[in-house]
1. If helix-only ellipticity at 222 nm (-39500 (n - 2.57) for each DSSP H run of 4 or more, over all residues; to 500) computes to -11500, which of I, II, III did it come from?
2. Of the structures I, II, III, report the one carrying the highest value of mean count of other Cβ atoms within 10 Å over residues 19-26.
Structure I
Amino acid sequence: MRRILLIITFVLLTPLTLTTSLLALTKYQPPEQQKVLAAKTFQPGQLYAALPPRLGSIETQIETDDARPVIIDQYLEKHNSPLAPHADFLFAMSEKYNLDYRLMVAIAQCESNLCKKAPTESYNCWGFENGATQFLSWEQAIEQVAKTLKEEYIDQGLTTPEEIMPKYAPPSVEKGGPWAKCVNQFLEELE
């Protein structure tokens, strides 16, 4: 019974409410200023929507950065290398001497497990001059190895590990080239 009363009330009140609303809208007289404004801007047949106020703008600027030093840093950190604090300097020297940024890290990985098996206090992670050279600091070692690789190998046309190996690691040639295979493996890991 209650539902029937609600339905009857709805059916009777809905048309009454709609009719009252329509009559009120047709009798509404806007103030004079609104009439003038409406007369100037409204054209029959056109619909208008209010635009939100412009509050400002959002501007973005995307900057890119070179990922190569990050790759070196993450690789050295991952392997707990004593060279890790010098990752940026390694990259800078690779750039200065126009070397593949991965080459020095790959050679250090093959020669000394990224300096973990280098002679104590020698800073020679690259088996430089068959491990006989002792440097005074990491920076001196990194720069000297980079400079030597550039001048005595790359500039002489020896650009791949296979071409570098006979001069850099001659005993490896006699054993079938494991040095070049090792360097290539770590070059790929760093890619």
Structure II
Amino acid sequence: MKTEKIALFDLDGSLADFDGAMRRDLRSMRFPDEPDIAGDTDLHDLEDRFSYIRARMDFIKSKRGWWRELPRIESGFAIVRAAQTIGYHIDILTKAPRKQPQAWMEKVEWCEEQPELVEADIHLAMNKGLVYGKLLFDDFPKFMDQWLRHRPRGLGIMPVTPYNAEYSHPNVVRYDGTNTDAVISAMQSAYDRDEKEPLILP
């Protein structure tokens, strides 16, 4: 395996449905007359604006097994399989919360239960910019920018969500589940690119 052929994949919001599970569990904690503010609102924004929502989210994330039982995002795994077909070695690059140390272990356990990830190396990093790869598949703009600052010729693939709707970068292809062919074409170009050549997207 050559290190320049590594494809990095985020977990939460990319391969594991953090938002869906969190909204489900937040709804289960609502009082009868409490508005459903967890609807489609950005969870990061809710966490910043409402201390009681942040406390509930922290409680939910601290439950044993919560991270290990997150549902798969099948559209994300379609890109994992496409990357494997091209020839990439798949690595997982994820950030776990400092206040829930069991999340670190459960994220590894989650990966071990996914057939597509049995040979994946798993990086639990506080700074994603420190980890090398040809491409990064990640839903969160902050982490994508962090990585691209260190990989100016790297390819970013960003699954479309409400909280990254305004995000744009010349090296990033947005993925909405319907443009798989365009994403595969970009991944092939990144795979074929010589290390010193600029990234040219199709």
Structure III
Amino acid sequence: MQQILPGEVAWYVTGRFYAAAEGGALLDAGYFLHLQGVEGDLFSGAPGEGTAYLTFLADPFTATNVVNGDITLGMDAVGDFAVYLNRAPRATFTDPASFGAGEEVARFRRVAVVTGATVGAGAKAAPLFALNVFSASLVSCREFELGGRRYDFGRLMPNGITQWGTAATTAIVGELPGYTSVIPFVGSAIAIGGEGRPA
């Protein structure tokens, strides 16, 4: 298993942002479509959240909105998200906590406030485009086995990642009790370069 080269694609993920009705806390959850360096299948069947061996779940966080004409900027607070190995996949978007039901194999921390931009959310009735970008450091990890081989995020991407996300412009409203909206997204990450962290 070799370290992912700096600037090389590290992963592709897809998931959903959840906005809680009580208190307004946010979180995101989802699963890995691709993890560079991992050989074999990432799914136990047809690709989807219910068959994904590797999932992620963020700790709840808060955000502040700034409006500039037709652009709404969401300033998300620094926080953690963890990656989980699910030996018996069963995650479902109707239960965000299910994405954290496996074994935690890595934890990342966003290194600064995350700025997301939604274009057309100011004067216009419907958003046209939504995106965000953030960097995250690897703060803990443990070796894990998948498909008969052993992997370690600390060797794959010791300095963390930078991820670009694109979100749907139409929220899924009313699907999940306790949440005001649920927004699908896809994320593409590259590995951050450097000397790596001490073992």
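Just so it is clear, none of the values below were taken in a lab; they were calculated from the coordinates. Quick caveat, the model's predicted, so the values are computed rather than measured. Cβ atoms are built from the backbone, for glycine too; each structure is taken alone.
1. Values: I: -17500; II: -11500; III: -500.
Considering all the candidates, the number was obtained from II.
2. Numbers: I: 9.2; II: 17.5; III: 12.9.
Once mean count of other Cβ atoms within 10 Å over residues 19-26 is tallied for I, II, III, the winner is II.
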